[in-house]
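Below you'll find the structures, each written out as structure tokens.
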Structure P
């Protein structure tokens, strides 16, 4: 029973880590990367879609991203979504091609990106801690319902704490890695 609960908690915490990595890839550190656009949602066809679902994304140069939009009617929606994102990129379009020239990172922008990385990391930690709380509550309820003894409950709660600590350390290292990456540029 406890293995099942801990595996579930671990899966949920890993999902938080995956989400963090995905969001971190959206913070640019000098080089253009299609993954920078992964977090941007565009309002098209009555729903929110990612840019890679409505066009091809390429990086022909280290500081340029091209988006070949499949449906010309979606170009203005894609441009709007990019302008409203926190990437600080001004798109320009020719026909169905949208060009995203990445400006040189200023010191001020680097500081903003580092703050953003820390904020994203902190919200991931909150998510992991919420998962921890759920797990501990499950064990306390099992103890209260006499499904497990007090000693087992304490041991299982300790396991949940250890699992949480591991994931918090992973989050910290991902954030530190991104900070170092941004500082190098």
Structure Q
């Protein structure tokens, strides 16, 4: 069985995750996904044999719309999602996030994911017209082997690498998932 198919089966078996994906798909926003811990945590929970989901700090909904980069639109989408499924939604238009991160403008959600700090988090999923779709421009190997390493972008500068190390220390993922392996480079 392929990795994407296995991940799809893991997600499809979770009613709450499917409800969240359905809610996001209902926004009818172009190039919209749920990324980061929403997928990473669930996969790591199942790979560890956990039957209860590790709580999420937020649900990272990411999309790309260069024509509407105002934060008010993001807040409106969060409000709509909360009427459908109350949850800690965090909606961000990746067409504006480059400025916050000090990067050149991104050209898509996929490009934005390449600029995230660690590989197993640089993944996203959505419910498309033909079922679950997974976006993983840096691959799925680290997610599935529970290996945390900096993305190539995080290694481009000392400040990015320091941000990676600080984030990893704050997250303390091996305390939650003992089989997670964290690499510095």
Structure R
């Protein structure tokens, strides 16, 4: 296994350092969740970019913990979800599956980063695509329960995936440019 970006920047691992990385990861997700393009039933937000960046930068253990911290703070009433939303009712709505998918996507991209997938453009793009697939699997499945199916113009694929493909491709490209660039700035070779 290789170091993830957070371990390269903060090589001394302590419980306090891990806690701060998790907290900052959660706050970063909350901040980017407020960047949004309102669509119905699920808006396009910066959340997915943040979740995948945090997962890759923190790794397979701390990345999902940052997402869980973000979800916990939002569930507790802090206005951390998109549109400054919060609470369990919001989490059980149309975006609920995506929120759960964030945990598993952060784990997956963190696991891939621990294997060096965050050091080159191609591998980072592939990791981001896989992370997005995980998010879609949870989000679209949950949305199918709410809207009554996967197919057709009112199905969960049409409502919960198709409008987001271009935006997620752009966000994946941004992440694929940021992570390898950060490694190059640290004088690490891909």
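Throughout, read-outs are computed from the coordinates displayed, never taken from laboratory work. Nothing here was measured: the structure is a model prediction, and the numbers come from that model. Cβ atoms are built from the backbone, for glycine too; each structure is taken alone.
With mean count of other Cβ atoms within 10 Å over residues 105-112 computed over the structures P, Q, R, the top value is the one for R, the highest of the group.
Here P(r) over Cα pairs in 10 Å bins from 0, in percent was calculated and came to 9, 29, 24, 19, 12, 6, 1; which of the structures P, Q, R was it taken from? This figure was derived from P.
Matching task: 1.5 is the computed value of distance in nm of label points 7 Å out along Cα→Cβ at positions 57 and 169. Pick the structure from P, Q, R. So the calculation was done on Q. When helix-only ellipticity at 222 nm (-39500 (n - 2.57) for each DSSP H run of 4 or more, over all residues; to 500) is computed across structures P, Q, R, the figure -22500 traces back to R.
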